[in-house]
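Quick note: the coordinates plus some simple rules give every number you see, no bench work behind them. All figures in this text were calculated on a predicted structure; none of them were measured in a lab. Cβ atoms are built from the backbone, for glycine too; each structure is taken alone.
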Structure P
Amino acid sequence: MSLYTLYTPQTAPAVTGEILSGLRKMIGFVPNVFAIMGSSEPVLRAFVELTTRFGQTSLSPVEQEIVHIAVSVENGCEYCVAGHSAFAKMKNMPDEILAELRRNGTIADPQLAALHDFTREVVRKRGHIGRDALQKFMSAGYSADQVQEVILGISEKTFSNLTSVVFNIPLDLEFSKHRWHPSAGARAA
């Protein structure tokens, strides 16, 4: 017995079916993480809204994917690391940055490294970071507004990480060449 159904625009309730249809038009397919949320209008709407709003932040598309992948690696979410690796490639993230993110390594670019480190620190310490971590992030060229934008991205990605891990969502065919396992990440302390 399955604990979930992967809804399509045709099989979902009317309102969520419309949302899933819009996602299909925008992305080209309905990722399983959205499909599983098709049974609950409040859940699906909330996740789509968080995703939309994070996409509207001042962080560049590559910076947004750094946040997504850093959170997903920290949370050990195989589905989301694979999915956002695919999206990162679509957004022209350099291969060396993507490889470092997937192994929880060190990014050569100092500003992007600061974003990666800050995101991991906030996730790892559940927000209980010291002043030094905040100052280091802002000294790299980020603003107080961008601190909040990173927190928004962490919230959005934690939402899908928890959904993906709890339900063990199957990987979409479109993400399969980016398969990832937590043992691939050297989970830095």
Structure Q
Amino acid sequence: MIAFIKGFVQSYGSDWLIVDHEGMGWKVSYAHTDKIHLNEEIMVYTYLHYTEAEMSLYGFESQEEMDLFLRLISVKGLGPRTAMNMLARANAEKIILAVESGDVAALKAMPGIGAKTASQIVLDLKGKLVPVQNKTKADTSSYPKEIEEACAALSSLGYKQSDISSAADYMSKNPQENTEKYLKLGLQFLARQKLGG
């Protein structure tokens, strides 16, 4: 199994890239080609999908994104191409938030996802994307609904409740933002805390 490929971006299209690793070009399906540049060094986590008809390599920014992809393709009727389209349309945090909150409408808005598949995703994955040790909800009830939703997403991503509470305090210093903006602020705050300030 190919766990990851590290090399230089030789070329890319809207949903694929070719990584030059020691003179060998690896073509990888990739959801975030808007973030890459020719000739830059890149490390791509990979999943090899094999059928009788074809063999395809799917690439991811992080191990966490690949883990979410593997969860998605475990859902009946949801193939790897559709899962990659979901990751291209919405980042992992948004998908996890939609699943954990049972937001079928948000999932239906993603390419290739109908009502039946959206409901199946929630049925199969809700509760499975949240680490067991972090299921106890942080007390964020005194904050606006948008901050509560952002905190729920942080919990889904595995952050400790003590860290989430600190992040909620930080988010509250920026009033009247939407959930997505608060989630970004929370992630930025936690990243700085991890780096020591």
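Of structures P, Q, which gives 0.98 when Cα Rg over 2.2 N^0.38 Å, for residues 7-54 alone is computed from the coordinates? It traces back to P.
Of the structures labelled P, Q, which one yields 12 when relative contact order in percent (Cα under 8 Å, 6 or more apart) is computed from its coordinates? Derived from the structure labelled Q.
Work out the source of -13000 here, i.e. which of P, Q gives that when helix-only ellipticity at 222 nm (-39500 (n - 2.57) for each DSSP H run of 4 or more, over all residues; to 500) is computed. Among P, Q, the structure yielding -13000 for helix-only ellipticity at 222 nm (-39500 (n - 2.57) for each DSSP H run of 4 or more, over all residues; to 500) is Q.
For FRET efficiency 1/(1 + (r/R0)^6) of positions 23 and 79 (r between Cβ atoms, R0 = 25 Å, to 0.05), find whichever of P, Q sits highest and give me its label. Intermediate results must be reported in sequence, preceding the final value.
Details: P: 0.95; Q: 0.20.
Going through P, Q one by one, FRET efficiency 1/(1 + (r/R0)^6) of positions 23 and 79 (r between Cβ atoms, R0 = 25 Å, to 0.05) is largest in P.
Source structure of the calculated read-out (distance in nm of label points 7 Å out along Cα→Cβ at positions 39 and 175, 1.9) within P, Q: P.
Have a look at P, Q and say which one yields 18.1 for Kirkwood radius over Cα pairs in Å, as calculated.
On the way: P: 16.9; Q: 18.1.
Computing Kirkwood radius over Cα pairs in Å on every structure in P, Q gives 18.1 only for Q.
Computing Rg and Dmax of the Cα atoms in Å, for residues 31-86 alone gives 12.0, 32 for which of P, Q? Derived from P, not from the others.
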